[in-house]
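Student: Listed below are the structures to be examined.
Only the coordinates and a few stated rules stand behind these numbers; no lab work does. Computed from a predicted model, the values in this text were never measured in an experiment. Cβ atoms are built from the backbone, for glycine too; each structure is taken alone.
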Structure 1
Amino acid sequence: MTGPVYPGYFADPFVLKLDSGYVAYGTGEGPGERAFEALTSPDLLRWTSIGRVLERLPEEAGDEYWAPEVAHADDRYWMYYSVGHGISGHHLRVAVCDSALGPFVDCGVNLTPGELFAIDPHPFRDVDGSWYLYFARDVLEAERPGTHLAVAPLASMTTLAADATRVLSPNDDWQIYERRRVMYGATYDWHTLEGPSVVRRHDRYWMTFSGGAWTGPGYGVSWAVSDAPLGPWEHAPVGTPPLLASGPGLVGPGHNSLVVAPDGSDAIVFHAWNADRTARQMWVGPIRFGRGGPALE
């Protein structure tokens, strides 16, 4: 693994491959006229900031903007993100621009009005041209309540074609965010799955995702597999260690995106804490999708 590849705070990194190189979008800190810093790179290793690229909504929409991802369709660039007040009331929205470098302007659509809480949108285009939107949402009536993963087909880049369906529910204690967490007027052993990223390799669909509490060293990345975008999806076999976990020089790795490197191989981009745990920074590493599952190289 190589990192951090950019010295500044850059959480929830998503990298878009262009003909001319790469653009990364990330969750930042502090107020400003715009949200989401963007970086450009020729090779995934050298990054230059171009500033913030999303025009903020009126204050009543929220003060926290999280986890942008961008898709190229219909000759335009579509940025999916969540906005809410602090850690409450987040919903998914979409903004658009003719350039991958912004500025993006919100399209005026709440994509998830029926969800309690929705974050971490991931747009995915299948080989037949169909688009899907994966995301994380709160689910209370479950064996392991907390934040689960869902997917909905897109009728257009600003419209869901159907209600979201389940992708993955938590299945292990390492995914616990906090025991006896007070949420929605009740107390839960709260689990969290978030930050989904999907690719198609070997005629199957592979998802990497984060689990646990992003605030600490227990955060990590695991994977799931399916024969179709809408599922059913299966967790990695029981006992499979997370792809990414804290270790020497690496603290709290998570919220990844998957991108094709300049040499045509696959790469995983994620954030991890700096040494004194004051900032989340972007890391990059190689990943290989074999028929038995993904592995870091």
Structure 2
Amino acid sequence: MAIIDDTYCEAFEGLCCQLMVTAQDQEFLYRAATSFTSLPSTVFGDAEGGIVRWLSEKETIDGRLGAIVQLWVTGTGKKATAKFYEQLGKRIRQGILIVPTTAVFNYYPSKTDMQFNMMNNVGHCGDGCEEIINKFGRNMISVPIMMGYDFLIEEELSYAKGVMGGNIWLFCDSVYSGIKVGREAVKIIAEIDNVCTTFDVCSAGSKLETNFPEIGPTTNHLYCPTLKERLPSGECKVPKGVNSIPEIVFNALAIDTIEKTMSNVIEGLINMEGLIKISAGNYGGKLGTYKIYLRELRLKESYFS
């Protein structure tokens, strides 16, 4: 059984929208969902997206295959909101509208007092030929396109403050174990509503301090197993026997969902072969609004010994 570090995960505020994307078949749906969420999964300070889960025809608004997706931007002020609206429009236009048979619906699970009207940054792709129609009991913008059907997007999409940067570090005995344990963590998260993994199994944990600020956060070299013999004595923080440390990063609409995700992942992985220790990433309290202590997740005390 793995042990758990007595540490905390540092998370921060962001803005989020949650959408339902549908299409006539799995190939088009996969292309649209992945294009919207990975244009790209980005460095800190930009927009990032993730897939919450896939939907069957019985679970969607229009009776077709679907996916629940999220888009996030760091911060909650006016500049962040303006960037969010711009990024949302760009990703829908270039990631979903251009994929045949797709439609987009608002799917934020609760009422919020913040909505984006999507006419200016998506609807006007119709060049004045677009129209607002009522369909599926919703006001939809119908955008004529050359494929021979209209692209449909709900006129107003809700957004609200959420929590970004929830994370778990998985200290494993080999790269093989790191991949296996990391993928299991992603599977566990896929069963939880209103949370997404923005990097899937992430191979590159980062840090604030960097010698190359022009490219953003750089590798957390103290935790790179391949640098064990290259770093000065006592500097490397990779424990003995650890040869792989994948990071699982996730965003959620609420702090209690972040906590639930961390708890579920830990409980689901704790006895996996090859997993030596579970920890979390933080920045010494310099970055995030939230500090989520692993000891406060209602886990068994024996896990920490």
Structure 3
Amino acid sequence: MDIEPLKIHAIIHGRSSKRGQIIRSLEHFTDDGIVISHSLTDYSFHAEEIAHSIEADVILSCGGDGTNHEIVNGILRRPVDDQPKLAFIPAGSGNDFVRSLTKRTIPDLLDQIRTHSEKACDVIAIDIQDAKKYALNMCTSGISGRIAQTANLRKKYLPTGISYYSAIIEWLFKYQSPELKIEIGSKSKEGEFFLVACANGSYAGNGLGLSPQSTPFNNTMGLTTIGPVSVLDFLRYQSTLKKGKMIKDHRVNYESHNSVRITVQSGELAVEADGESIAILSTGQSIELTILPQALKIFA
């Protein structure tokens, strides 16, 4: 009896400087038992559209966190019994999610796929403004949401690194923290918050360890809250964040929970997921985040 070949489809960010190199690397996947194909993305949410409709056993995400985000949202919109597994060839500017995974060469990755050595990975469900989205790595709100919004606009005419760091500098000097109510089960806390991170992975913002207590495989969601801090405070802690260590400061709190609800009591709250700006909430509006344990099969 003939065995059906394994179908792998690579979704490659169309603007990635590594796209030619990635296409050549797909030759490693040429095998009697594997059928490999690929698509280049042409516009925003194209990766999500492809992931939602493509016939494949494994989707190979060849981009950064934004590409991963779109692909995961496409996969999770499919019926559970029709969801492809997910693998990664990092080709973005930050690649923060894969920092939480074991480093793999392409031959190593191929061996994992051939031997069906996938792992069940958690995902964060986001309920916001009557819509549901999913975050693979992290959903943050506060100054990070403003930075993502500004950087994504500037990427259209500036290199990614310049657009991102110019956005950081701009918002560090003009950001005003909103008043928030953060509810965790029957408990809540209120006040001004510079940043709130609900995390599946440990890193965001091109290697900043905002949630060192998080891992994609422990069935809980990391919650990091940062109260009112100054520009100098933020710059002073850059080295600690880059090392993925916890900051020892009474304004910074690290926890882990299954669900969190954030309500804006005054001001505006910008929200991003996996580096993509998704909303700006005003007074009275809320966002709810819930961990979905083992919702996705990935090669890690």
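Student: Using percent of Cα pairs over 24 Å apart for the comparison, can you identify which of 1, 2, 3 gives the largest number?
Tutor: Evaluating percent of Cα pairs over 24 Å apart on every structure, the highest lands on 2.
Student: Taking distance in nm of label points 7 Å out along Cα→Cβ at positions 35 and 147 as the criterion, which structure among 1, 2, 3 has the greatest value?
Tutor: Evaluating distance in nm of label points 7 Å out along Cα→Cβ at positions 35 and 147 on every structure, the highest lands on 3.
Student: Using relative contact order in percent (Cα under 8 Å, 6 or more apart) as the calculated read-out, with 28 as its value, let me know the right label among 1, 2, 3.
Tutor: So the calculation was done on 2.
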